[in-house]
Structure formats: C-alpha cells, structure tokens
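Participant: Presented below are the structures under discussion, each in the form of structure tokens.
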Structure P
Amino acid sequence: MTRGMSVQFDFPYVYIPEMEFDMKKFYINGRFLLQKVTGEQRVAIEIIKQLDRYVCEKEKWEILAPHGEIITDLELSNISIKIVGGLKGHLWEQVELPIYSQDGFLINFCDMAPIMKKDQVVFIHDMAIMAHPEYYTYQFRKWHEFVYRRTIKNAKKIFTVSQFSKSELTKYMGVSPEKVSVIHPACSPHLQQDVFLDAFIEKWGIDPSKKILLAVSSLSPNKNFKTIVEATKYLKTSSIELIIAGGSNTAEFKSTIDEYMDDVKYVGYVSDEELITLYKVADCFIYPSFYEGFGLPPLEAMAHGCAVVLSDSTALPEVYGDAVIYCDPYNPIDVAEKIDTVFQDEHLLKKLVSKGGEKIKEYTWEKSAKLLRDEIYKLVCTV
C-alpha cells in the first residue's frame, strides 16, 4: 500500500459464523497502521517486518485493519493486509476485530486489544497511566485501565518491554509474573541511514564547532524538557548549544525556553533524515524523563556516536547499564553537573561513545521477533 493512500472499503457489518479454530492462522491487530508512528507503533512495524521473513507455507499471517487512511507503509512478502469491517477506532477494535479474527490467534502490539477475546496476546508497554495519572485526562485513563484489566484477565500472554514494566504490571494490575514476558525494542534501521542534511544545519544556524547538546522526544510533561532548559542556567561549560526537537505545541514550549535561555534552538517536529542529522552533529544526548517503560531515543542517539546523560529512574538503568551517565531528573543542578562532566572530560566522552556502540548491539529486532514467535508457538501450536 502507498503511504497516505485513502482506503475506502464499504464493508457491511456482518456476523461470521463460528468456525473451527485453526492453530496455524495468525492475525495482527492493524489499527496501528492508521496511527501516527510513536514508540509503540515502531515496535509493531519492526517486529512484523522480521516476522514476515519466517512465515512458513503451512501458516497464514494476516494484518486486519479498519478502513481509512493508511499512514504506515509496510513492505511485506508473506504477511498480507486486509481491510475489514465498517467501524473505526475503539469500536472497530472491540466489536469487529474479534469477529474477523475468531478463527485464529490475535497479536496486539499497541497496548489496546478486544477485551472479550481469549485467543490472543497483548503488548502493554508501560503503566504510565497508573504511575502518573496527572499526565492524562480522566476519560483516557479510565478507559485504558478498563481495557487493560479485562485483556490481562482474558489474554493468553502479556508482553512488555522491560523487567521494570513487568514489575509495574504486577504492581498495578495484579497480573501474575508468569503471565508476562519481556521483549525488548531495538534501534530502528530507518534511523541508521547514512544521511546528513547540510541545508537543515544551515537553516537553523547550528554551529558544529560548538559543543552540541541534544534532546529529542514528545513535549509531554513526562519527558521533563523543562528541567533540561532550567539546567542550562547552571552549566559551567562554555560554548554549549542546546537543541530540542520533537512535539508540535511550539508556542507553549517556546515560552518556557525564552524564560531561561536565549540561544536554545527548538526545531520542533523533524523528519527521519533531519533527526539523523541532529544525532550526527550532537556530542551529548540528554534524556531526563520521569517515567519510561524502555526509552528508545537514547539508543538511537548511541547509534550515531552520542554520549548520553539519562534519568536514573524507572526502566532506564536496567536498559542502559553503565553505558551512560545518570542524573536526578528532579534536580536541574544535578542535570547540569552531569552534562558538564561529560563535556569537560574528553576521555569519559569517548568512553561513553564506545560503550554506547556496544550497548546497541544487545538489542535487535530479529532477536525480539524470534522470541515473540517462540512464545506464541508455545501457546497455540501442538507438536
């Protein structure tokens, strides 16, 4: 399918008679194909691409998606995409998806799943709605909690992205640890391309001769960009240029930046090629997030030779080990001190870059896809 193509199939709402369950028929919840790509959608895309390589002749793998504008273009050889039903959004997921997948096993990658289906597995990436309810609207939080509790009860298996998130699922949802398996994300190939956009650097007046400090993520409160900007008041290293990329609420965020520092460059939402360019020009990547189930951006930065300063909270120490410098995300003075430490110690900076290069090798999409496939086979395939 072509990116941006509007697929309008006027399928009537019909009931499919009960069929004999085929253990070799696998369906994927394709609602993510119509969603903007964030971390959860990226996990779905990359694992599906790897699964596509291992489909055997006696299996049928199919992505079921609602009608609408497909914004994620998957180039697959063995897994087909089928547009089904006449509903959209949560209604499609809860009402029509279980009907069209009732003769097979369903895989859900992006937290949400049909609550009544039993022959399925679900990825739940974190428990942010429970740990930090203040970041979400009441309606959003309650709906997700409702779906989580019922899918966890009915699903054959729950997957998550770190041991930390596994413990959070046990803590907040009461799920048995034996029912949860950890499958790690990895750095995506599309962010490891060998590109560099000189025009982008010139457009924003970025000076590569300076010490470049980069922050990339959405602008949600959880990502803690305000502390990054506050930390610039306490930096002792001269000639540091802070570049912040991501998000869309530019007006509100720029007002926060202007309060603290004139030469912060907020470049807003960037393309993949522009993001790669920023990673390549940066010396240090800062990520003082309050809450992460895994945290992919630091891994992407490591792939391009950035030293990394991370929050010492939630899943980040588990994921990144000794390949980074840790900071207290609630203390802008400590954040500044850790940034200074990296920039003022050339030996340390090179050591972090080297360790980062080794760290990214620990996580691969091929390994994640094989683990998922093995786990699913244990659940549905008879020897």
Structure Q
Amino acid sequence: MYDEKICRYTLNRIFGYRPKIAHALVDSIGSASEVFRIGSTRLKEMLPYTKDICLLSDSEYEKSHIELKRLEAAGIRFICNDDAFFPALLKECEDHPMGLYVRSESPFREIFTECTNIAVIGTRDISPYGREWCERIVSSLPGTSPETAVISGLAIGTDITAHRTALKKGVRTIAVIPTGIDGIYPYRHLSEAERIASSPGCAIITDYPPQTKALKINFLRRNRIIAGLCRATILVESKVKGGGMTTARLAFSYSRDVYALPGRADDIRSQGCNLLIKEKIAEPIFSEQALLESLSLQKAIESDRNDAYGKDTFTKMYSGTLDSSSIDILSRIVLAIKNRRGITIEETAQRLGISYRQTSELVCLLECDGIISTDLMQRCFIKLQ
C-alpha cells in the first residue's frame, strides 16, 4: 500500500525539473500511488522514451519516506498539489510543482489562502530611486482589503528590500528560495529568513529537494513559482535582461497583472521596466494610490464604511427567495471571490467545503443580479463596488 503524499513527494524529487511529466503520469493513471503500484517496468512499456522512469521504485519511495520524517522532525512540511490549501493560482500553471517545501510556524490555510499575493521583484543592483519606491509600494499595503502578502525571492537588492519593509510594516511575506529548504541563499539574509519563518502568515518555500544548490538554472525555474503564486507582479527596476524580466514575462504568460516602475531612459536599471511598458506587458506605476486602485485594493476603513459584501446586504436582497443557510453560503462565496480575483467555481466550492452544484447555482444567481461576472474559464470577478 503506497501513501499518496509520499508518492507525490517522490515524483517531485525525480521529475522536479520536468513537472509536466509527473502531471502526465498522474493524470493518465489516476493517482501518484497508482503510478508506483503499476511499477517502473510497466511504465517503461507505456512511456518508453521518458527519462528516469526507472527511478520510480520502492527504494526511491522508501528514501522519500525517510526524508519526509526527517524534515518533519526539523519543522519543515511538504504540501502536495492535491491538498485543499495548495496555492490555487499556482495550480493553474501547467508547470506547477507536485508540491512545495514549507518552513513556517503558521498553518497552510493561513499562508496560502487568506491573502492576495503580490510579487515585488527587481534588480540586485537597486538604485536609491528604486529602493525608495519599493519601500513606498510595500508600505502602502498594510490595512488593505483584501489583506495582501508580498512575495519575493530573498535576493540582495529589490527582493530583500521588499521583505524587510513587509516585516517592518506588518505585511505578510513569503520568500521563494532557489535552493533546497535546508539552505538559505544568500546566507547573509539568514536572519531575515528566520524572521519570515517565525512571523504569522509568512513562510520560506521552495520546490527543490533538500541539499539542492544555488545553480543558475534554479534561479530561473524558481521565478515561475513567484509568478505563479501571485495575482500581480510589480517590477521595481531591471535591466533589459535579468531574472526580474523573466518573472514579469512569465506572469504575463499566466494571464496575471504586471506593473513596472518607469524610470529615466538613460538609466540601465530602468530600461527593462520601460521596455515592458512600451510592449504593453506592464502598466506603469505613477503613485501608490493609483496602484492600489488598479489592484482593486482598498484601505480597510474605507472598505468597511462602504461594505456592499456583508451578510446583512444579502439578507435584505434575498430574504424572500433564499433561506438563512443559503444566504450565509452566498455571502461566503462573494467574500472568497472578493479576496481572490479570478477564482474558479470549482476552487470556490473546494475552498468553502460545499458542493459544486450549490456553488454553481449561487454563482449563477449572483451573476444574474450583476454582483459578479464569470468568463469562459468559469473564473469569477466582483462587479459590485
């Protein structure tokens, strides 16, 4: 009998650099545990040209079992991509990992489902202008509704400025590292990493197995996690070629919002941002308030004063047609859509623990009444302001 979590963990170790193969195996066979039950001999007959199929063995499964126990004893967890609290936006990306290693004192629900994730990234060679704006942008996020988390890569320059400002201002932050979870890169940011791991709702995460080194390719692949986790990506400064540009273009390819801070035409650190704005990949940032409005983020005081999403509002609207239980579920659905723009009907049902049918019926009602809208992919968006 194979444990599904251990099997997914093993697939992540073996096919981490080619997650689409792991997804194809699980999707075609039905589950990760069934992949191991079938065995590598039969799998090689089914997929003769797939490299590393021979590693899907009992010895690798047992190695993963031992490694998981060791990590858990050290306070490190692994969340599989079939977990209810696995980041929904990341799961939309076809190259998402089979799971994530997580170092945090907070539960998965608090880390991955309660905030709107915003990536704040940019060059390591940050200018005083870029540093000031990075701090201003992150400092504008406390008290927003929905609550916001800052996602970055713990690197020197823009990344660490974003993390430090978030910690200082009480904004949740997640660091996505390009190494195994048992290492921190760069090591000079160890104290910041420890503060992040111990702060409520914050975490250090990676999809790389323990003992993975900081190779150049790992930085590039790490960027897909940053882009995939976030509803929007903010590029503070970047040369025309750089990791920040890669992340911004990845975010755009995932149909996420991209913003860039414009700068002087003769400043090499602003040329990447200016190029993305010229190519209409990124929207320019002219002020913190304009950025918040574009992201549909409001300060909590303003939101509470003009709250059109509360249960009382829907009780008045639907008391003659729905019972109190359905109204309560309907208000929770609206709140879920408000907090995670573009969430699908299926994800909403899963997150709230209600049936797809009931969720779909209530979403249809909300759409007919002009409160929300849906697109062809059944993603939901708030219309009522």
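Taken together, the values in this text are just the output of simple stated rules run on the coordinates, not laboratory data. If you're wondering where the values come from, they're calculated on a predicted model, not measured in any experiment. Cβ atoms are built from the backbone, for glycine too; each structure is taken alone.
Participant: Which of P, Q yields -14000 for helix-only ellipticity at 222 nm (-39500 (n - 2.57) for each DSSP H run of 4 or more, over all residues; to 500), as computed?
Facilitator: That value comes from structure Q.
Participant: While we're on this one: Using distance in nm of label points 7 Å out along Cα→Cβ at positions 147 and 203 as the calculated read-out, with 1.4 as its value, let me know the right label among P, Q.
Facilitator: For distance in nm of label points 7 Å out along Cα→Cβ at positions 147 and 203, the value 1.4 is produced by structure Q.
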